[in-house]
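Below you'll find the structures, each written out as structure tokens.
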Structure 1
Amino acid sequence: MIYTEEHWNTLKRSKKFQFLFELAFLISNAQSLNKSYSGEKSWDKVDTIFQSVYSRAKYLYCDTRAIRDAEHIKFLKEYKLNFYDAHQDYDQYDNLVATAELWLKDYLNIPSSLKLLPMSATRNALIEFLQKNNNRKVRIHQQEYWNKIQLTHYQVNAEYFSEPSDIKENDCVIISVPLHGTFAVPEWINELFKSCSKKGVPVFVDCCWAWLQHKFYLNLEYECVDTVTCTLGKLFPIEGFRNGFKFVKQKNVEKFDILYSTNKLGSQLLIDLMKKFPANDIVKKYKGLQNFWCNTLNLKPTPSVHNAYASEDLLWYSEHRMLVEDGVNQNVFSIIPLLENHDLIIKYLNVETKWGHPDF
């Protein structure tokens with residue numbers, strides 16, 4: 001069932017649903033008083049009036065964003081950058097490459113045929129990939145973030161594939177690893193790369209969720225791998241800056257690509273963040289709390305630290321509310337607000353950290 005606003009007043013609400021809404025109201029009220037962190041989008045703003053707090057609480061678990069980690073926020077609040085020195089730093093690009101390769105070494109096997117370039121947004125890299133391959137049929141998996149509805153906006157009529165054997169020679173492939181609908185790495189990913197390499201099919205790989213996986217390693221040493229995007233806005237609270245980096249085929253890079261991918265302010269911030277915090281920083285900090293909340297709510301954790309698989313009674317809170325119409329799994333529940341506000345919730349409930357299951 002796809003829930004709409006009209007369903008809110010007619011939902012059959014379980015004790016678990018009501019418990020989570022009570023916590024959502026607590027967190028939303030704290031956000032309105034600037035006592036709890038929130039996102040940077042316009043819909044994240046909560047006024048102190050009841051209607052605003054209530055409205056935010058209804059959709060609090062539907063948002064997919066970086067965990068507002070206290071150490072990350074402290075770093076950003078105290079971050080100082082001399083704009084002119086950064087602008088005149090002739091070695092910055094080499095520093096970015098060296099820092100990124102070290103930061104990624106336990107996550108990606110990057111062949112020498114791929115070149116790192118700064119990137120303003122994954123969307124822009126995707127549009128470039130689509131333009132380069134506008135004579136090919138675009139193929140996506142049904143659990144892909146870059147779904148049919150979004151691609152139609154770019155006048156692209158994508159078709160689904162289920163397994164590597166579905167891909168034809170005149171196709172190109174767009175895939176998020178892990179898949180956004182499941183937050184799991186498909187077991188056939190290497191088979192897909194092998195098949196596409198054999199057929200001469202270019203593949204666009206989005207790795208934005210990789211840094212939140214408990215276990216992740218992706219071999220990119222395949223001829224078919226055309227573009228690999230690495231945005232860090234799902235790990236650090238920098239979504240509003242829209243900066244990251246991508247790896248593209250060396251043979252396809254011209255001087256114009258290098259010139260117009262320059263973003264020295266954004267690149268310096270990424271360098272300093274990666275030097276300060278390892279790629280597994282959030283996983284190390286929050287895997288215990290993920291288990292705590294999944295056990296408390298009797299939910300199964302996803303392979304990504306910030307989610308659980310929702311039970312039937314929690315589908316209103318689905319993280320994928322806006323993607324469900326296109327077939328993306330509905331049963332992904334964001335526990336980010338619970339992770340961020342764990343101490344606040346425990347204090348509110350007036351219980352010890354190892355309290356037992358509520359009576360669901």
Structure 2
Amino acid sequence: MRKNNTNFLEGEMPQVFIISGDDFIGREKAKEKICNAIYRRYTEVTEERFDSTIEPFEIYAERIITPSLFQSVRLFHIRHAQTLSGNELKRLSEILSVDFPEVYVFIEYEDKKGRNKKGQGVADKLAVKEKVKKYPDKFIHLTFDKPPDYKMAEWLTTQVPVLFNRRITRTGAETLIDLTGYELDKLYSELQKLDIHLPEKASIDKVAVERITGASRAMSPFELADSLGRKDMPRVLEIIESLFRSSFYAPACITVMFNHFWKLLKIRAFAAEHKDRINAFYRARYTAQTRIAHEIGVATGLLRSSDPEKKAYPVMILSGIIDQAKSYSSAQLRSIFEWLLAFDVGVKTGKVQPTKQAFQLLCYKIVRVAEIAEGDLIT
């Protein structure tokens with residue numbers, strides 16, 4: 001299986017493109033890029049897509065090795081190959097083994113992970129590994145599998161050169177994820193925006209992401225609550241500026257902040273009763289740590305018991321919420337709840353004006369709660 005790269009677009013291109021994986025957006029973009037390259041090379045190109053409601057697969061597949069009467073380059077598209085029967089896949093494998101000039105074939109299938117590995121059946125019946133290894137100039141297998149969240153940044157560094165013909169640095173990828181999240185459609189949308197605004201061949205680095213993605217994106221109260229939990233005051237002030245530029249609504253924002261710190265209090269309560277499990281969490285690594293994090297998440301209501309263990313990684317570990325709970329004492333959290341309640345009641349009764357300055361002061365008190373509680377600097 002060849003690694004995803006753009007080298008095959010230069011010089012002689014392969015004739016058979018086998019594209020698999022559950023990253024549907026990446027698959028479509030890669031196929032679009034390949035088709036565009038083919039159209040740039042030839043003046044006459046026709047495309048034929050298999051439709052089982054119009055003709056049997058046998059007749060469609062036979063046209064791949066049937067010479068064209070009009071001497072045009074032909075593109076054959078076979079989508080959802082996992083729905084073909086075993087005999088149809090066997091016949092397709094035989095046809096692909098024959099020499100056919102001026103023809104390009106796109107075969108797509110969804111990889112099914114776990115027990116029902118339908119995609120693997122397609123790869124076996126088409127002898128994909130054998131064909132790619134024996135005839136690398138004719139066959140290429142491009143895989144587009146969405147990675148787990150903790151591998152997303154590394155994955156972007158390999159996918160962006162394939163899809164956008166430009167490099168993205170690791171810090172650039174991490175910053176993009178921080179600003180956009182892990183949903184592929186949002187990530188690809190921002191990458192397209194970056195591709196449009198950056199000079200040709202320029203790398204996507206942290207500065208570019210912050211300038212282009214960060215400047216146009218409205219931040220959320222959830223990001224504010226998380227930054228308060230991390231005691232990151234510069235980031236807090238940046239998010240407040242963004243909130244007040246868009247549609248700041250104090251009661252909704254206070255609710256999100258309260259819920260976030262309530263989660264920290266629940267984690268602290270669990271830690272007080274189960275010190276051995278918290279200590280085990282910090283000693284463990286990788287899978288073992290994820291398993292303990294899932295246990296903590298279920299016990300504190302941050303995860304459902306039906307949630308898979310791997311979900312604990314983004315919710316409990318990557319978010320740093322357990323570390324946040326460790327950085328606030330229970331007494332400090334009670335002070336924060338009192339301040340949030342007073343601000344909320346004050347806004348709703350008209351005693352407090354939800355100005356930017358008033359809200360900044362509230363957030364400052366939360367971040368500096370340890371000093372304020374000791375020295376009573378601000379009441």
Structure 3
Amino acid sequence: MKLAFLGGGPSDALPHELRALGHEVLASPVLDWYRACLDHLDPGVYAERAWPEIRRFAPDVIVLNKGWHGWAGREGWWYVPLGLLAQCREICRRSVYICYDDPAATPITLSLGLPVGFDLWLTSCPGIGRNLFPSAWSRIRADVHEFWLAWDTRNQFPTGDAMQAAIARHACDLAVTGSPYYKPFPPPHYQTGFAGPRRDLVFAAIAAGFKVGIYGPATWLKREHGGDPRLAPYYRGWVDPRQIHVVHHIAKTCLGTHLVEGRRYDSGRLPWVLGAGGCLLHELRPGLRDEFGSAVAWYTPGDVVAFVAVLKNLLADPAKRLRMITAGRRIVLDKHTWAHRARRFIALVEGYTATR
């Protein structure tokens with residue numbers, strides 16, 4: 001099967017695994033809409049450059065990841081031209097839309113009309129269909145399927161002296177990786193179910209006497225962006241996303257939170273931390289315990305007191321942490337690697353039956 005990716009994915013892991021299955025994949029820089037957006041390339045120019053390469057490749061399947069982003073210095077959204085997507089669908093046997101930013105991103109995706117005409121919508125939150133946005137599907141009519149982010153088995157851990165240096169740098173009781181989310185993204189993003197500022201959890205862990213390591217953008221030190229300059233002693237800077245698994249592996253525990261609520265919505269922390277052999281504290285959101293059970297330490301979203309109690313319990317019980325780490329890694333390796341996602345992708349594409 002020949003598959004053309006228009007870019008926007010979190011990494012090259014899915015194309016890599018599809019190639020490993022014997023499929024031919026086109027995922028060139030010219031087709032990468034996200035790179036075009038960051039380079040301030042006009043969407044029309046992007047389409048003019050991308051279309052000849054797509055046409056020459058003649059894919060069986062066209063794949064679009066999200067397809068839109070904020071356009072720095074200009075109002076509105078940068079998004080892949082709908083005309084280009086229509087051209088692609090005309091020459092392809094199947095079309096697949098993927099979004100790992102649902103449900104927060106879903107209202108914007110729907111308003112831009114990007115998935116209209118696509119056969120499949122693969123999403124990190126399957127609740128966007130019947131549960132959260134039921135009125136949209138008479139127009140979109142794409143088949144919605146759960147498609148979480150996954151663990152990349154190509155990730156490597158340092159050894160010997162390099163591992164000792166990594167331990168010296170990253171050792172902590174609680175690792176907090178990512179942005180200092182302190183409110184939902186502004187409308188028209190989906191708003192429901194925000195649990196509260198992440199800095200509240202960080203300050204509570206510090207007040208309880210635990211060693212906290214914060215990794216992410218410098219906004220962690222800016223109040224107007226949800227951070228606080230008092231967190232400077234705990235802020236360890238930016239880590240290359242390709243190496244963040246080392247932090248998750250070394251820290252005694254790691255924090256997982258969601259920006260909003262959604263049925264079986266996962267933002268990636270579950271496979272990323274558990275796949276790295278980390279011990280995860282995560283908000284108890286609908287459907288997640290069904291998948292990971294006691295391999296994760298759950299707490300009620302927004303309940304800072306409960307969070308600290310769970311953290312204390314874990315840090316006082318190394319044997320329990322080891323059991324969780326072992327169980328969590330096994331679940332991920334059995335069900336949540338990019339190789340699993342690639343096989344599911346092909347099964348969904350081959351099993352799709354048009355209903356319109």
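Every number in this text was worked out from the coordinates using simple rules, so none of it is lab data. As the structure is a prediction and not an experimental result, all values here were calculated from the model. Cβ atoms are built from the backbone, for glycine too; each structure is taken alone.
Consider the structures 1, 2, 3: one of them gives 0.9 for distance in nm of label points 7 Å out along Cα→Cβ at positions 55 and 95 as calculated from the coordinates. Say which. Each step should come with its number before you reach the end.
On the way: 1: 4.4; 2: 0.9; 3: 1.7.
The structure behind it is 2.
Out of 1, 2, 3, choose the structure whose coordinates give Cα extents along the principal axes in Å, for residues 79-222 alone equal to 55, 36, 21 when calculated. It must be structure 2, since only it matches.
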